[in-house]
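Novice: Structures for review follow.
Derivation of every value follows stated rules applied to the coordinates shown; laboratory data play no part. Here the structure is a predicted model, which means the values were calculated and not measured. Cβ atoms are built from the backbone, for glycine too; each structure is taken alone.
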Structure 1
Amino acid sequence: MSSELLILISVTLIASGVGTATGFGTSTIMVPVLSLFYPLPVTLLFVGIIHLFGDLWKVILFKKAVNWRLVLSFGIPGIIASYAGAAISLDVSPVLLKRFLGGFLLIYVVFLFAKQNWELPKSNKLAAVGGSLSGLFAGVFGVGGAIRGAFLTAFNLPKEVYIFTSGFIALFIDSTRIFKYVTGGIMLQQSLLYAMLGCIPISFLGAWLAKKFLTKVPQVSFRLLIAVFLGLVALKFLIWS
């Protein structure tokens, strides 16, 4: 096995496991590593495809936890609002945006640890508001998973419902961006296409292992687990934006 393939498979396994367990984080792990070896557009396409399959594994592995009312009331406003947010982001410095996001997430994480029992009522109206703000912020900051995770944790959802909802919404968003990459002329070189054949099943292994891990995590600890990873993302944006 070549060192290039070993790196791709190792990073895919770790990122898929983290991304499934938290509902976000796959791109946060994979993009910085792969961009050391490949041009950024190629990295974004490769990671986008892995991310798409990661979304699919979440939907398949946690399908018994589907809550269509939440998916529709949170997801549809979020997808629409993300386009409005993307338009806003064009006129603002991306570094400034990510640092602002990092500060917001860090404050939110501190709040979650201080108020561990806090949650928003699970109503359609609040879900629609949360989805709209999630999509708007994701469009502005360009980081969908962490923003979506932050808003979904506000409802203190059962872990299976949280992961299915996050994966199902991301499935449509990732399909759209991959289509944009490909129609924009970005292509994967032959070696990466071959590597993809190994990385896709490895991404399922990572998702499956994450599901096994989550069965041992109590619901009260799951929310704090999400908060810890949100905190790590926040620090990344504040320090390495």
Structure 2
Amino acid sequence: MMVPTSVLIIEDDPNIVDLLRSNLVVRGFHVVVSSDGSDAIDLAELHRPDIALVDLTLPGEDGFELCRHLRERSGIGIIVVSARGREDDKVRALNLGADDYLTKPFGMEELLARIHATLRRSRSAATDSGDSIEFDGVVVDLSASLVTREGKQVRLTPTEFALLRHFVTNPNRLLSHAELLRRVWGPGYATETEYTRVYVRRLRSKLGLANEEYIVTEPRQGYRFVGPFTVCSR
């Protein structure tokens, strides 16, 4: 029997909770609800959801800190769902570990598309080859979705790993913002260029790379993954 996808809704508006829960349950999702940021971490630990839908304005702990705490503890898919539409709020949430950001009001079909895109990134590693790519002490094991640096594991979220995988499997190619957004996030993200900027910064930081080392910025165009690197086949 297939285990249903589990969604943790962290939202204090009962009308929005009812709307989300009813639409998700009828589509086969298992839904857990937290109306207070303070107990959301405990619920996430208890239920181990696949996706968290996080409002930013909450009693107790606010949504930004919640994103940070959830990301520190797991690779759960985090989608911020907020009435706050400013770009600096979006960038801050992405920097703290959110995978996606959806501004209220929104349609359920758009939310479902975002959920499925986030799940697809977390589950796509099963189709990878058995190759490993090595550069500057970093080993990217594509089949195991595992990254190490100097022998120590580097914890990447599914979205971070999906972005790194696209870089290392397309060496020396100019990868435009639009291509990265389409291939990593999905077809509906072509204009979300802040996503690539934030996530490239996070990758460079986690991998210990200088700004223009290996992942090179092509101004106003995108990025290029350059060597030297080694491909090891199993």
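Novice: Out of 1, 2, which structure matches 14 when relative contact order in percent (Cα under 8 Å, 6 or more apart) is calculated?
Specialist: Details: 1: 38; 2: 14.
Working through the options, I get structure 2.
Novice: Tell me which structure, out of 1, 2, gives 1.0 once distance in nm of label points 7 Å out along Cα→Cβ at positions 137 and 153 is calculated.
Specialist: Values: 1: 1.0; 2: 2.0.
The correct label is 1.
Novice: With helix-only ellipticity at 222 nm (-39500 (n - 2.57) for each DSSP H run of 4 or more, over all residues; to 500) coming out at -11500, pick the structure among 1, 2 it was computed from. Display every interim value, and only then the final one.
Specialist: On the way: 1: -27500; 2: -11500.
Matching structure: 2.
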